[in-house]
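Readers should treat all values here as calculations from the given coordinates under stated rules, not as data from a laboratory. Everything numeric here is computed off the predicted structure, so don't read it as measured data. Cβ atoms are built from the backbone, for glycine too; each structure is taken alone.
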Structure 1
């Protein structure tokens, strides 16, 4: 079977852009990360986020089931472990990381609660769990265009699974992948107004990300 990175995330269909750098900068400041924090990205794929978080001074580590990830990150010096999180324990000791981050990862798991319990184990007391997933309510028409999607999430279900897995200080909110609205939040109202009229599967990025929202879920391991 072909490696998922070479099929689902080849450079032809998913070219490299400056978006990961902008999102990393936003999250770094929004969640008060500090240089030197030990940081793990699960489902790190091509390593775009890890490389930018590393540039901000985080002690970055990667985790992915794809063997290609290691080759893509080799030059950056970021250590990466290969692991199928649905079949294996995470290959890290208890209380190792200050931050555990993933984007567009949790929805691909059949048993995301199993992974989240492992995430809690490897986080330090007080450590941050930060998960970005597609918002089911705004993505349901195209959600299963990606046949590897397994578990849809709403604000309610993402909040509940964090509670179920014994996380604390939980917050979940909807998020547009448009850097301009991070700078000018009032533009969210314009995006929301036009979103019902945007065609499904539009190729226009501004229109697409006005309609297709993400959820940002953050939670902390108890101290």
Structure 2
């Protein structure tokens, strides 16, 4: 069945339903979606679940690049002429993703102005996030970097939010510090009432007070 174009085209429907070059694929927790070095043949859109991006150096050192969730794109580097994946993606939870073949994605971007405008806006927001991450790595102490990452993962729109279960090794890779330092900072946050581990079944609860503390200039003063 061909896709509707022009006024009938709805980007939200295109990114959430099956069709020409589009199919729903499911992954179990810890299953690889694609690996660094794989051919870039498709873009994914997360319908449900959490996806972890990571990369390894030639020496085998791994870095956690980020965690993506509902409606985020995964593997959009294929649209820039990148022949192989520069990072790996794996399911942090059971996930459902819409797999869009590269050809189908490129065709929609070229034909549908509303879709290309939406996609460019998404990429700009993602690029700003990467710039903020870089500034954070160079300008802030590791404790403050950890606070920012927790707030981003919680997507602070409410006074209290929950971050799904996340191991401290992954957090340490994202922050750029050691697991022991992350454990120390997390215990400190808990003692200050900024986070709560009490309901481990649902994840880590982030209280609004962490946002207030992070926003205060020089509030977090522990050494790197």
If helix-only ellipticity at 222 nm (-39500 (n - 2.57) for each DSSP H run of 4 or more, over all residues; to 500) comes out at -11500 when worked out from the coordinates, which of 1, 2 was used? 2
Among 1, 2, structure where Cα Rg over 2.2 N^0.38 Å as derived comes to 1.11: 2
Ranked by distance in nm of label points 7 Å out along Cα→Cβ at positions 102 and 126, the structure on top of 1, 2 with the greatest value is 1
